[in-house]
Structure I
Amino acid sequence: MNLEIETFPLDYVVERTGVPSERWIRIRLNDGRLRGRRAGRKWRMTESDIAHLVASIVNETESQPEPGPVSVPPAPAPPNPTGLTAASRRRLASRTH
């Protein structure tokens, strides 16, 4: 009875699936969003784990809503021409009078 499970390193998974990077996968493995196995300090994935990754990417892209109109935030207040805070301006004014 052979109980060995074939696992693949993350660089192979990136090449095979086209995800952005090993780091992208590692972050999701560490926080539990993806399935994988640790071999010492390295992450590895089985065929089943890779299939789950691909399915989660497909589901993620399908569930994203259509982008709506973008609201523009109000313009920030113009900066103080002196570059001083209100407290600094008061302090400076009290010293000069």
Structure II
Amino acid sequence: MSIDSHQGILEHPGPEGIGMLIRIARRRRGWSQDMLAARLVRVGLDSADRIQVSRWERDERIPGPHSRERLALVLDTPADRLEQAARVSRARRRALNRK
């Protein structure tokens, strides 16, 4: 996958994790992390804030099922794509923990 480097995303080999997917979808819409968090709050994810979005985007945290449902709605992204990306992120985390 290749996204313009001026957006801060460089070549990313292999399937994308959920953090990358969220970041790309957010930036394509021209939203800040705060703007995404505010939209998530409006659709019922009361715990969303910029810090949480940042943690998701850096794969420090993987959004749970309820959060992924809200992300799918707000980012107009298929829920199954977010689930697949979450699986990729979990697998990468497990692989790093084994080293």
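What follows draws every value from the coordinates through simple rules; no lab data is involved. What you see is a predicted model, and the numbers here were worked out from it, not measured in a lab. Cβ atoms are built from the backbone, for glycine too; each structure is taken alone.
With mean count of other Cβ atoms within 10 Å over residues 16-23 derived from the coordinates and found to be 12.1, which of I, II does the value describe?
I
Relative contact order in percent (Cα under 8 Å, 6 or more apart) computed as 30: which structure among I, II?
The value was obtained from structure II.
Which one of I, II has Cα Rg over 2.2 N^0.38 Å, as calculated from the coordinates, equal to 1.03?
Here the read-out was taken from II.
Can you spot which of I, II the value 1.00 was calculated from, given it is FRET efficiency 1/(1 + (r/R0)^6) of positions 48 and 72 (r between Cβ atoms, R0 = 35 Å, to 0.05)?
II
Kindly point out which one of I, II the value -19000 was derived from, the read-out being helix-only ellipticity at 222 nm (-39500 (n - 2.57) for each DSSP H run of 4 or more, over all residues; to 500).
II
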